[in-house]
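Peer 1: Just below sit the structures, each encoded as structure tokens.
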Structure 1
Amino acid sequence: MPGVAGRVVLALACAAQFMVVLDISVVNVALPSIQQALGFDEAGLQWVVNAYALTFAGFLLLGGRLADLFGRKRIFVLGLVLFSAASLAGGLAHSAPLLIVARAVQGLGAAVLAPATLTVLTTTFDEGASRTRALATWTAVGIAGGTAGNLVGGVLTEYLSWRSILLINVPIGAVGLLLAVRFLAADHGRRQGQRLDVAGAVLATAGLASLTYGIAQAHTHGWGAPVTITALTAGATAVALFVVVEVRFAPAPLIPLRLFRSRAISAGNLAMVLAGACLNPMWYFLTLYMQKALHYSPIQTGLGFLPHTLVTIVVGVRVTPWLMRHVDGRALITVGALIAAAGFWWQSQITADSGYLAGILGPAVVFSVGSGLLNTPITTTVTSGVEAADAGAASGLMNTTKQFGGALGLAVLVTIAGSHIDTPAALAADYGRAFLAIAAILVVVAAVALTLPGQRDGKQHRAVKN
């Protein structure tokens with residue numbers, strides 16, 4: 001689609017992707033303001049993050065099939081409407097439960113919308129230079145959304161309100177809806193004889209949400225409390241049923257379990273879950289530490305995160321790809337995990353009197369170098385060595401395990417950190433325990449990496465067979 005119409009479609013897909021990725025991290029800096037406004041306790045506050053992450057991860061694989069079966073224009077519009085409506089509800093929420101429900105529906109809308117943005121581009125631009133430029137722009141915008149979330153959240157919270165981080169999606173979504181109706185080509189999908197694995201998506205999301213809720217309740221009520229035991233039992237049951245459905249009943253499983261016969265995929269996704277359990281929740285604890293213990297403003301907190309972003313981008317985009325041409329991938333993952341662990345050990349030494357250089361910047365440089373070294377090799381490992389027919393499933397599995405790992409990791413780390421004493425010194429000690437636990441988990445990631453098959457320059461020698 002050349003000309004103005006093609007540029008509009010590209011801008012539309014990129015804006016939608018930017019919103020989806022941005023809303024994973026944009027709430028971080030606003031968390032203290034949200035907690036104060038709606039009366040969240042420490043255990044409940046994590047659900048502002050996890051409600052989005054869990055539904056996004058649980059329905060992402062399902063969302064990827066919708067555009068093929070029901071038409072990319074229809075599904076793009078559906079995802080945009082769901083996401084924008086949930087953003088409106090969340091921005092107007094006056095109770096903690098309503099905000100959590102709105103964030104969950106936002107995650108569902110994101111799971112529908114995110115795959116559709118890529119489908120729209122690949123069906124709009126023909127193979128060749130135009131598609132390459134479009135995909136490069138889409139990728140860059142996604143990276144920008146993920147890294148800009150903390151700064152954007154800080155600016156909006158400081159100068160407007162925490163509600164603005166959600167409400168800003170509404171006018172963007174409305175303009176996007178008008179452009180989608182006008183410029184996206186109509187199509188009808190191919191629904192004949194194909195069914196969606198809705199049961200698998202529901203069971204996976206319900207199981208992980210119940211396990212996460214059970215772990216969160218242990219923070220408040222203890223591991224032996226009836227509510228904790230009930231939630232953990234329900235979660236384990238739902239996960240077991242998910243496996244049964246995938247093996248025996250799903251006509252097109254969300255996750256073909258044969259993939260796990262590959263050591264690169266089984267061990268690689270274990271490393272991905274553990275890394276996600278560290279690198280995603282760390283924003284949560286750093287935000288609370290900066291604002292509640294060091295008394296930074298939201299804009300100061302957002303700016304305080306810039307070194308993390310810049311170092312990760314430079315190492316991840318510039319240094320690591322070059323190293324992967326010369327160094328075995330598992331060595332990079334191992335070394336990166338150990339460097340990141342050292343950075344988080346340093347971060348665990350924080351006090352209420354730590355200055356920015358020793359309490360934030362120094363540890364940030366170290367663990368951001370480590371995370372920049374390990375992220376790309378893990379991603380390459382778990383998406384290579386599979387046949388073409390399973391490439392999409394392997395990629396979807398990687399994204400799902402990363403998001404689920406972050407949600408479960410946050411629940412566990414909040415339980416480890418919490419002492420319910422709300423003074424700067426006590427909070428610094430609490431968050432220090434969380435960072436020390438992150439360091440320990442990253443040492444386990446390094447050990448798991450040693451079990452991965454050898455890999456250099458993104459090439460595996462073994463494929464997963466049907």
Structure 2
Amino acid sequence: MGAQEPTFEVAGPYASTDGPEAVATLSAYGFRFDPAQAHQLDLYMAKDASGEPAAMTIGLSVPRQNGKSHAARWYAIWCAAICGMQVVYSAHNGDVVDEFFKLLVAVFENETNYPDFHAMLDGDPYRQPGRQEMKFASGGRIRFSTRTNSKSRGGTCSVIIIDEAQELTDAQLNALLPTTAASPDGVPQSVYIGTPPDPSCVGTVFRRLHDEAHGDPEPDSWWMEWSTPDLPPDDSSPERLLQLAYETNPALGTRIRERTVLNEARTMGIDGFARERLGWWRPGGTQAPPLIDPDKWEKCLVADADAMKEGTKAFGVKFSPDGRTAALSAALSQKGGGSYIELIEVSGTSRGTDGLADWLLARSGTTAALAIDGKSGTAPLVKRLADRGYPRRAIIECSSADAQASVAMLLDEVNAGTVSHIESPALDESATKSIKRKIGSSGGFGFGDGPGSISCPVESAALALWAARTTRRDPKRKQRAW
């Protein structure tokens with residue numbers, strides 16, 4: 001079996017833990033725990049002399065497919081169903097949330113196989129995706145949510161389980177953590193479980209917890225980690241890599257097979273294998289480089305007087321995921337020739353989209369296309385435009401494939417030097433700091449917020465360029481009159 005004890009751990013003293021009782025009780029019903037998972041549960045359930053959580057913050061980093069969520073999920077169930085506590089379970093992807101919710105439904109609604117668990121249920125589970133909830137006769141409750149910058153605002157809970165913690169941003173944490181400030185059960189607790197972030201990950205919180213644990217940990221913050229401290233040499237033998245995998249994967253030899261690990265070692269780069277299978281954390285952070293090369297972006301700069309004046313004109317509007325920000329850009333393109341992009345405005349949406357709709361409508365007569373992206377704001381803006389007579393054929397409500405195509409087109413034109421832009425601090429910062437963000441599971445990508453910057457401006461510019469290049473509409477006038 002793989003190593004059952006963490007390769008690195010920071011944990012303070014505690015007076016007692018309910019971990020052994022929970023493992024014994026749940027095992028009697030057929031729910032098994034590896035020694036590593038039982039150890040995790042011991043720390044999650046550790047209490048000080050007053051009976052309150054010994055640690056307010058606990059982090060767990062372990063390579064993929066090692067059952068990292070198992071103990072934390074049963075801890076959430078124990079807190080809510082047995083102890084009557086208010087719990088929030090949050091994950092980055094909806095599939096992860098649904099997986100845990102389905103586990104609860106399969107157990108607590110199965111009166112035949114689990115009558116004791118069924119007796120704990122208080123009413124029917126609330127099943128609306130993204131807002132699932134289960135209440136218990138103890139008075140406890142588990143709420144489920146995927147993460148946005150506003151999820152869980154206004155609620156109150158005692159325990160937050162943050163799955164896929166490597167994806168957690170500070171903005172998302174700022175929305176989640178205050179819900180524990182007035183914990184009805186005394187000392188609140190947050191549990192972060194994840195894997196070392198890959199280079200495209202925009203999360204910042206998990207990295208900070210890791211670095212603090214390895215540097216100057218706080219007494220109230222504990223950390224468990226299965227990892228190799230160093231990147232193996234490129235010429236490491238398969239036998240050596242397998243040995244390192246046994247040292248860092250508690251499920252190796254049981255749920256993970258040697259054959260699988262050896263195949264990963266042969267097919268993955270050493271960086272990827274070390275991160276995904278050996279739990280290796282890249283020193284100095286994992287922030288990805290900007291998607292657009294700053295030097296190439298600089299070479300596309302032209303003086304205002306030299307900017308393109310004529311061509312097929314289009315606009316792009318991008319709403320941020322939380323709907324609070326909208327960016328508007330314009331583009332000109334010449335068939336068989338160059339193109340031009342310009343950021344018009346970045347603004348908040350607290351007052352709605354009425355002014356934006358008026359601005360776009362005033363220029364509809366010379367606009368070939370308008371591309372709009374962002375679930376939080378597209379529908380209201382399209383409705384306003386349609387109600388005011390904006391040409392419906394000119395409006396493109398972008399799919400994820402359209403958004404990906406726009407990013408690829410802008411990147412290609414910047415690299416080729418066929419697109420130009422004038423000096424614009426907001427667009428320049430967005431273009432030269434935004435990083436690669438994975439979209440979906442088929443290799444698609446887009447722009448993601450970079451350090452100290454937002455991606456909305458450059459995304460709107462990409463949408464405008466794509467719309468100008470691909471539209472077949474040809475309004476009579478093509479002046480550069482934003």
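Any read-out appearing in this document is the output of simple, stated calculations on the displayed coordinates, not a laboratory observation. Here the structure is a predicted model, which is why all the values come from computation and not from measurement. Cβ atoms are built from the backbone, for glycine too; each structure is taken alone.
Peer 1: Where does the value 171 come from, among 1, 2, when volume of the Cα convex hull per residue in Å³ is the thing being computed?
Peer 2: 2
Peer 1: Starting from the value 1.00: which structure in 1, 2 was FRET efficiency 1/(1 + (r/R0)^6) of positions 272 and 336 (r between Cβ atoms, R0 = 30 Å, to 0.05) calculated from?
Peer 2: Traced to structure 1.
Peer 1: Same structure, new question: Can you tell which of 1, 2 yields -10000 when helix-only ellipticity at 222 nm (-39500 (n - 2.57) for each DSSP H run of 4 or more, over all residues; to 500) is derived from it?
Peer 2: 2
Peer 1: If mean count of other Cβ atoms within 10 Å over residues 408-415 comes out at 24.0 when worked out from the coordinates, which of 1, 2 was used?
Peer 2: Considering all the candidates, the number was obtained from 1.
Peer 1: Matching task: 21.8, 60 is the computed value of Rg and Dmax of the Cα atoms in Å, for residues 120-263 alone. Pick the structure from 1, 2.
Peer 2: Checking each candidate, the match is 1.
Peer 1: With relative contact order in percent (Cα under 8 Å, 6 or more apart) as the yardstick, tell me which of 1, 2 scores highest.
Peer 2: Evaluating relative contact order in percent (Cα under 8 Å, 6 or more apart) on every structure, the highest lands on 1.
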